Structure I
Amino acid sequence: MLEFLVPIIAFSGIFIGLLLKKIAKEEIKFGKFGGKYFIWMKRIILLLLIIMLLYFSDNYLFIIAGIIIGLILGVFLSEYLFLGMISVIGFLQSKDILLIISSLIFLYGMPYGSILRKIKLRQLISVTLSFFIPFLLLIVNLDLNLLIGISSGGLFHYIIKK
């Protein structure tokens, strides 16, 4: 019953990152090397999420179609929308996978919050809605492999994005 709190805790990684930015200002300099470590950390976490999702898939035709759709949608949509989709996949799979996915999303939120230069309330609301809107997919019966493909393709776009 408390598994619905897990995505909320996972999303709070952004706020921990914002707090870390306030505490360690000298560590997060956007000069020569400061932001690059956080960008690479985000990419590695996204790659781990994609590999884990593809490991639990079984119909590769839907996966390939979903990846193509996700790559196209990744241009227009926020990465937190795809991270919300991954949380939904975790709910549909099992509690163990949900905990691993949520832990990686929490770890992704820390550098994401640290890299944000200026925090605008509108941006924070947009990211929050992007993360929690995919939970409406729990009431619709979608093919899980297509959802895995779309979220993998969308996150892959954010790995290769400069």
Structure II
Amino acid sequence: MIKTKHMTELEIDENKFSITVSEPTKAQRDELSLISKDYQVAIDEIRPLQVQLNELMEEFTINKEILAHAIVIEKLKVVFEQKALYKEILRIQKELKTIDKNYIDFSVTVSNFFSKKFDFMVSGEGKDALKKEMQDKEISYQTIVEVIEDLIAPSKEKK
């Protein structure tokens, strides 16, 4: 048997919320797919740059340590390397800002995606109280959707 509705209880701090979680319909999945395409393009552009930036920042930090303990001749080489790293870091940061401007509604799009997914999936007497609790505690829809999906995963097994 395949279950498409799952009764569950979600707890935030001491507050418990009884909800029913349903699989989105095909039309709802199609709508979510359209929304996700908008931000997937931005993610595909941003992620490699962020990885590269993190690696450069780590290397820059390591070089700072080397400079603190190196002799004069070694310091000169590291200083030139630091200068090159710094220029590359600034270039990547500028590129990320440009991408952010091109996808100015990126965070809004992601938020809308998870908000819609929450509305499609969750029903029951605890839904409105859960939404209010989320707002009061500044919990994102993305976080809640991920928690809910983890909660119902065992009951989604095919028998």
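A short reminder: the numbers here are calculations on the coordinates, not readings from a lab. Since we're looking at a predicted model, the values are computed, not measured. Cβ atoms are built from the backbone, for glycine too; each structure is taken alone.
Out of I, II, choose the structure whose coordinates give distance in nm of label points 7 Å out along Cα→Cβ at positions 97 and 137 equal to 3.7 when calculated. Computing distance in nm of label points 7 Å out along Cα→Cβ at positions 97 and 137 on every structure in I, II gives 3.7 only for II. A value of 46 for relative contact order in percent (Cα under 8 Å, 6 or more apart), calculated from one of I, II, originates in structure I. Largest in Kirkwood radius over Cα pairs in Å among the labelled structures I, II is structure II. Source structure of the calculated read-out (mean count of other Cβ atoms within 10 Å over residues 73-80, 16.8) within I, II: I.
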